[in-house]
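> The structures come next, written out as structure tokens.
Throughout, read-outs are computed from the coordinates displayed, never taken from laboratory work. These figures come from a predicted structure and were not determined experimentally. Cβ atoms are built from the backbone, for glycine too; each structure is taken alone.
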Structure I
Amino acid sequence: MKQLNSRLLAELLDKRMADDQADGRVGGAGLCVMQNGKEIYKKYFGYKNQTNKLPMDDGDGVIFRLASMTKPITAIAVLIQVSRGKLGLDQPITDLLPQFSDMWVGELKDDQVVAKEPAKRLLTPRILLSHQNGLHAGDLGNRQGLGTEEDRQDLEHVVNYFSTLKLDFQPTEAQMYSATAAFDVCARLVELTSGLPYNEFVTKEIFEPLGMKDTTFTPTEEQWSRFIIMHSRREEDGHGVSEDGATHPGCIFENFPLTWFSGGAGLASTLPDYVKFAEMLVNFGRLPDGTQLVPEDLIREMGTPWVPFEVMPAWERWGLGVRVITDERHWLPVTTFGWSGAYGSHFWVDPVNHITAVYMKNSRYDGGAGSQTSIHFEQDVYASLE
């Protein structure tokens, strides 16, 4: 195991953030790096509001939209139910959601999505969590949309709608990112096996044990007052300038209603809260008091690349709700896993060097998987190893 040089880490990250702010690439952000359970670096930069230059002086209380960094939390919710024998990772979801028993792969004909052939395999939680499902995952899924306002009112309705869609490909024969649908189905499975609404389940079983007091699908009025304003960027006189970006009032993710507890994208959280979640992962499911939130073997399942190399010939492949580094040529060590959000949030856990790192921002500029800010954060951290 290599140790982080805290002085060098601070120099690299401080300079990177100064450069990114100066060119409008980042408006407001919070970064935290932990090693062996100790905080090596934590700092907030920029403004919560670009128009009024509202400072990030209450950084630990600033709430960020997680977008797809919701997905690893949904994976843990599923694994909790697996650990209790309520659900099987390879159990057909038709045992609980029979409406998915007649799925078809689609194709485009005369600019319309039509049935091509029946699905050869039934969907399972493992297939859903590892993006091998074809459910609303690609051009066909995008063309079929997210249904009507009534379809989007809650998990039950939206999952029923998803069961009517044509798949983008045969399950397990390809991989493609399912932005919300696959994880919303998983969230619905948790509801059905627990008897609790999904927001209540994750609060009781994950957020409360971890002390994640500001992680929520349904913010209070006081919590709404602490949300960071969405950032955007414009070009002016040859350089970038930060400005406030648009959001849908009263929504956490795009225009999703708060009654849709989206397992793929619906949560909001703070930097300290998400660090607690990441620390649980790097400790293979253990809490600081020694309690095992999730069995170690299931955390190892989460961080295992389940997509074959032949299907995904890349230096990172899908685990359960996370990407897993699989190639030693990557700057992150093999077995490192984590994920990102569409608005620029990013995290990973490194079991080799016992590092967790979380980057929080909300921006319409440079977000999502493979964003430049995420890559630079990773490279700066690993340039600080001795």
Structure II
Amino acid sequence: MAGAAASALVRPALAQGRAKVVVVGGGFGGATCARALRRAGLDVTLVEAEATYMACPFSNAVIAGLRGLEELRFGYGALRREGVAVVHQAAVAVEVESRRVVLADGAGVPYDRLVLAPGIDLRFDALPGYDARGAETLPHAWKAGAQTELLRRQLDAMEDGGTVVVSVPANPYRCPPGPYERASLIAHYLKTRKPRSKLILLDSKDSFSKQRLFQAAWASLYPGLLEHVPLSAGGAVTAVDAAERTLSTDFGDHRASVANVIPPQQAGRIARVAGVSDRSGWCPIDPVTFESRLRPGIHVIGDAAIGGAIPKSAFAANAEAKVCAEAVAGLLRDEAPAAPKLINTCYSLVAPDYGISIAGVYRPAGDLFADVEGAGGTSPLDAPLSVRALEARYAEDWFRIITADVFG
């Protein structure tokens, strides 16, 4: 009913010309959605504060010195050439009644439907002692860019024999296997460059994505170097002292030479301003159309959405964006959208030539996405090293293909 009511509201605008859709956020979800909407014949404006997008996939390889940060930079020239109006300003407000996005300079961009792809904000209020200032000493590096380079520099400057501590938050957060890939690649860096050093992985969970694959790889590649401390063994960080480089748990304190603190997260600010996030900090959506359960006429895709079984990943955001674009185009034509099936594949590097993966297929089930039983799976636990090397190459190929699809 909400979707039908919202569609009725846009009919006067449609009578005067092409429907106007505004997309806020130019990452894997937002840029994909803007391009797909434009190809559907709609008038599309992409609002993105940054002129250059910095991708998070493969940022762990940058931290470990395996690739350069410049390889993660992407522009919006291809979207402009296809007719998407790209506005490099921050969206500071959404006027729901008048259907207008307010920009930082006070200008407004009208819309018939709005798609929000704001990604995540870090919750600096959730971990005592850790805030934006503390992140300049104990980097989170969970948004690629300056923080990625900071953590890399700290590792380079650390003396051999130092201790690296990485903390992992409780679910949900962006890229579920990301912290474990990061720990793996930092362990590779230490093994090859500072072999007397150690890494401690403090975890707020007892189970995690691709767990058996990661643990088997750690036992094989990094015995005695990487120590994983799960929740049940006191792995949850309860407080941070940035000045002392100390992470505290209920079981004791961990003093670090280099500390990577990944804090809890929530939907990006514009989602909260627009009123599409709930008390969890994330955005409930209709999994068929990605329309907000709280604000008809506004759709939410990517990391900010509550997706159920589907993870917060670049692959998922790209897939969600295409489904959302098709649904928005259909709703503007008063067409009922079909229930989608979405696929996600996630590669992780445990070493430069050692890759593992997980794949899943998801369908709408009530207010969320559920796994399609019997679909998907992980890399074989007993695969030979030749398969691990092949999956590492697949990871590179995936990144090249998806960034070309989104930005190229």
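> Given structures I, II, which gives the highest value for FRET efficiency 1/(1 + (r/R0)^6) of positions 98 and 194 (r between Cβ atoms, R0 = 41 Å, to 0.05)? The partial results should precede the final answer.
Numbers: I: 1.00; II: 0.10.
Max of FRET efficiency 1/(1 + (r/R0)^6) of positions 98 and 194 (r between Cβ atoms, R0 = 41 Å, to 0.05): I.
> Given that volume of the Cα convex hull per residue in Å³, for residues 50-113 alone, derived from a single structure, equals 188, which label among I, II identifies that structure?
On the way: I: 188; II: 124.
So the calculation was done on I.
> Identify the structure, out of I, II, from whose coordinates mean count of other Cβ atoms within 10 Å over residues 34-41 was calculated to give 16.1. Could the numbers behind the result be given before it?
Values: I: 16.1; II: 21.5.
Corresponding structure: I.
> For relative contact order in percent (Cα under 8 Å, 6 or more apart), find whichever of I, II sits highest and give me its label.
Details: I: 24; II: 18.
With respect to relative contact order in percent (Cα under 8 Å, 6 or more apart), the highest-scoring structure among I, II is I.
> With Rg/Rh (Cα atoms, Kirkwood Rh), for residues 290-345 alone computed per structure, which member of I, II shows the largest figure?
Details: I: 1.03; II: 0.96.
Structure I comes out on top.
> To which of I, II does the computed value 1.03 (Rg/Rh (Cα atoms, Kirkwood Rh), for residues 18-65 alone) belong? List each step's numbers first, then the result.
On the way: I: 1.03; II: 1.15.
It was calculated from structure I.
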